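Student: Each structure below is given as structure tokens.
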Structure P
Amino acid sequence: MLIVHVHVHVKPECVEAFKQASLANARESLKEAGIARFDCVQQQDDPTRFVLVEAYRTPQAPAAHKETRHYQAWRDAVAPMMAEPRSSVKYTNLFPEDAAW
């Protein structure tokens, strides 16, 4: 299982629009066969900061996700909302060992 944390810092005036776009993307992403989990979390002490936690079943699933209409709509919609470029960190799942979410 591949876990990706996408760190996003949005402009203060764009927080609500970013949340709406990201929740729509998350809902559609969960329908993809290659996605086991897709969380969207907002930092409590700085509401302009978010982390998208994406759990993929296969190494190919992230590329397939980026080909979907909902991802591309999200990417294009949120690009002007960014206070800085988003970044991501990839992790390998250790526990539970057989997580199939």
Structure Q
Amino acid sequence: MKFSDLAERQILKAQAEGQLDNLKGAGKPLQHSDGTGDFAEAAGFRIMAEAGAVPKEIELKKAVAAQLEVLKATVDPAARKEEMRKLADLQLKLAIQEEARRKYYSG
């Protein structure tokens, strides 16, 4: 059974049981903060965040942002080179996670 079929069955079951009645934001368009337009993915990330589960991809995005701040504050050329290496490593790991997610959802 495909994941989409399983998800559809779960949605229909939840509707029949009334679990989707009176949800926050019902009848309003979905808001997506990063502008990529993938609302299903954004909803999945939001649900995981509300449940306290943070995907590795989100952790890496935060780490990249933090490393950029460290790099901005570093003036010593040798230290700056090391911070740039750390940033490149984090960006590579993030790209790998994003590609793995894209392959998972497209397959």
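Bear in mind that the values in this text are calculations on the coordinates, not laboratory data. Here the structure is a predicted model, which means the values were calculated and not measured. Cβ atoms are built from the backbone, for glycine too; each structure is taken alone.
Student: -9000 is what came out when helix-only ellipticity at 222 nm (-39500 (n - 2.57) for each DSSP H run of 4 or more, over all residues; to 500) was calculated for one structure; which of P, Q is it?
Tutor: So the calculation was done on P.
Student: Given 45 as the derived value for relative contact order in percent (Cα under 8 Å, 6 or more apart), which of the supplied structures P, Q does it correspond to?
Tutor: It was calculated from structure P.
Student: If mean count of other Cβ atoms within 10 Å over residues 11-18 computes to 10.1, which of P, Q did it come from?
Tutor: Considering all the candidates, the number was obtained from Q.
Student: Work out which structure the value 10.0 belongs to, where mean count of other Cβ atoms within 10 Å over residues 3-10 was derived from one of P, Q.
Tutor: Traced to structure Q.
Student: For the read-out distance in nm of label points 7 Å out along Cα→Cβ at positions 19 and 51, a value of 1.9 was computed from one structure; give its label from P, Q.
Tutor: Structure of origin is P.
Student: Who wins on distance in nm of label points 7 Å out along Cα→Cβ at positions 27 and 43 among P, Q, i.e. which is largest?
Tutor: Top value of distance in nm of label points 7 Å out along Cα→Cβ at positions 27 and 43, among P, Q, belongs to structure P.
Student: Can I ask one more? If Cα Rg over 2.2 N^0.38 Å is computed to be 1.47, which of P, Q is the source?
Tutor: Source structure for this number: Q.
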